[in-house]
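Below, each structure is written out as structure tokens.
None of the figures in this text is laboratory data; all of them are computed from the coordinates on show. Values in this document were obtained by computation on a predicted structure and should not be read as measured data. Cβ atoms are built from the backbone, for glycine too; each structure is taken alone.
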Structure I
Amino acid sequence: MSSPRPYRLSVVYEFAGQPDHLMHELMENLATMLPGLRVTCVAGLFATYRPGGFRPQRIANLVWVYVRVAVHLFFRRPDAVLVRSAPPGIQLWTVAWAAIGRTPVFCWLMDYHPELEARQLEKRGHGGLARFLRAVDARLMPRFALVITLDPAMTALVRSRSSATRVLEHPTWGMNGTVGVAPVSYRPGFGDGPLRLAYSGNLGAAHDLEPLRHLLKAMARERPVHLFVSGVSPAGEVRFRKLCTGLGVPVEVSPRVPFFADLRHLYEKHRIDAGVVLLSDEYAGIVSPSKFSGYIDFGLPIVYLGPPGTNSATVCTRFKGGFWLPTGAGPDDTQKVASGLFDREQMEAAAAGARAASAYFAGFNGRSLAGALAQRLGRSLV
């Protein structure tokens, strides 16, 4: 008796040749759940991510992946495709070509292209092009076997574009992926010196520093505040230094650290009291800040400055694991958050909430996402 034909899954992602921990954990768990799974990666020429969509390497990757997808799907005809949304718009290109072989496509929507480009075009007065991109998106969105979104705001945006689209809301996860990460050994907010805030990760166009400026100004009137910044680009470092110099807030910058345990060591060393998460209102549903997990996994409260519908907002509202300041908040609300950060009782409660939120979000990991996909892949490959 002949053995069954292996499952042929194609993974389309610009950096699939050198996957991040999210993709690595997902593929590892899928291989366990689907014996005989055969994965083919359709990736870019350059495997290392560097910020900046208009860098020559990123443009080369975009062209290369678009061409490879068309050739691959026309000649290879895999049983199913998992596509992440990099390079921009590749998920729509993929699902269009997959129609040739009636191949089911599962979309992992990390950043919502082309809605991001549509909004940028509108700002520049190109409303017609923006409408065209949205029309293409709405036409092709229902063809996906499943769209994986990252937070409620992204889910709402996808469903507003196509109510018929099947959606699985599954947040990204930190390097730990499990419950039981050791929190910091000290009690956040209980130091006698300045209150220390951290910002870890990229600082880009989606991150407005103006709300943080108002908050730091209110805080500095009551007590000294220090800002610790890790892993930002040179341009982001310049923005932070300019912000803090005008407020008289000392800022210390550290390069990106490669491992999860190293980040905990940095927070221990600098005795960080809370972590900052920023998001501009116009980016709600388009990107989903993942920085929150890098704070709550160590029992650190978060300070979230941004719109509702994000996982950071969930940490602050459902779990009381931080302080939320919506965009456009007035001086009274800003002062209330500033005072809360200096209140030891509130900080202790927020740290407990952060640990509870960490336990909840640890349930979303490579294994849980693989389980949801394996069930659907099994059905599509019968």
Structure II
Amino acid sequence: MTTKETYMDNLVKGPKSLCKSTNFGDIEAALQDLKHNQTYSIADIVFTIRQINNFQQSTLNGITPSAPYDNSNLNLEDINDLKVDMTYQRRMRLRKLLKKLLDKGEFDKDAAGFIDVAIRTDKSKVVWDGFRRVIMAALTGLTRIPCSITKHAEHISLSEQPKIEARLFKIRNTPEKISPEETFKADVVYEDETAIKIKTLLEDSNLDIEGILGKGKPLGGIAEVQSNFENWKKNPDDFKWNRNYWVAASLMIQTLYPSQNLVSTYLLRDLAWLLTVNDEIDNGYTKEEISQKWSQWIIDSGRIKQSDITTAGSKKKTITSWWISKNILKDDNGLSDKLYEYLPDIIKTTDSVIMKGIDDE
């Protein structure tokens, strides 16, 4: 017998099925409709899933069996002894669970960590967080799994114990919002290919985000760089993305606004777009000409903040770049006409405040 067959033979087998059918759709529906205010054995759920027609061939053969945990320091519990209370748990979506397993090709024990289990005063062991992880563990051959145990106090009634578990479940599953910058930082550590490319772009642009590089001017945010990286967001294919324009835009902004604490991610994006379009104009401006005109505009207007520009353009790439060409460059070489083509229709067709402000200057 092969190792794979050995592991699969050791899968948790529940004493009863929760669905008479062997059809995937029927079993998926039955598991989604597990009754509120009822506790189910994990073993029963696993047994029910395993009775699906061709489940071994269509699913389990695509998943690497899990070797048993071999760390004696882990608090391992028998999966057969665990239950789940659907009073507060989310409905089980079998298709999504299996897809996650198949996409990964295995049960990631390190990422799964510990399952949270509450021992009730009737001695039942109820999974209050990690329900789906237990199912995936069992389907890949594990019979025991590390658990973090919470014991209900003897003076608390059985009817109150699910309420305590539900509160813990809610706290655990109301995640703190992670910022794009924090996610990017993790991606860099993980060595995600795109994140590393963006990190290199930041280095060349003398920019830093979340202190990752430890040098360079802080960037106001990473989201717009990511959404426009190597492909201009919401733009036609007329103009190809070019990292050199992002580097040039960053260095230009830092020169023009030396006293500001950070580089606006919106202005970086919008100037990089302007430089991109400018390069396609027959009589386009050199970077030196743009920088000189901009510097003089700051002196003449007294507008010394990057936000003076981004606010005027409503933080929209097409509007801001056109605003720059009209007000700062005083363009008559065709750049503003080209940028005008990409303006939102409402700006073109209404006598808006922005239109009046530009015309009046």
When I, II are compared on relative contact order in percent (Cα under 8 Å, 6 or more apart), the highest value belongs to I
Value 59, 22, 21, calculated as semi-axes √(5λ) of the Cα gyration tensor in Å, assigned to which of I, II: II
Figure out for me which of the structures I, II the number 3.1 belongs to, where distance in nm of label points 7 Å out along Cα→Cβ at positions 285 and 301 was derived from the coordinates. I
Computing mean count of other Cβ atoms within 10 Å over residues 77-84 for each of I, II, the value 22.6 comes from structure I
Supply the structure label, taken from I, II, corresponding to distance in nm of label points 7 Å out along Cα→Cβ at positions 37 and 69 with the calculated value 3.4. II
I have 5.0 for distance in nm of label points 7 Å out along Cα→Cβ at positions 165 and 317, calculated from one of the structures I, II. Which structure is it? II
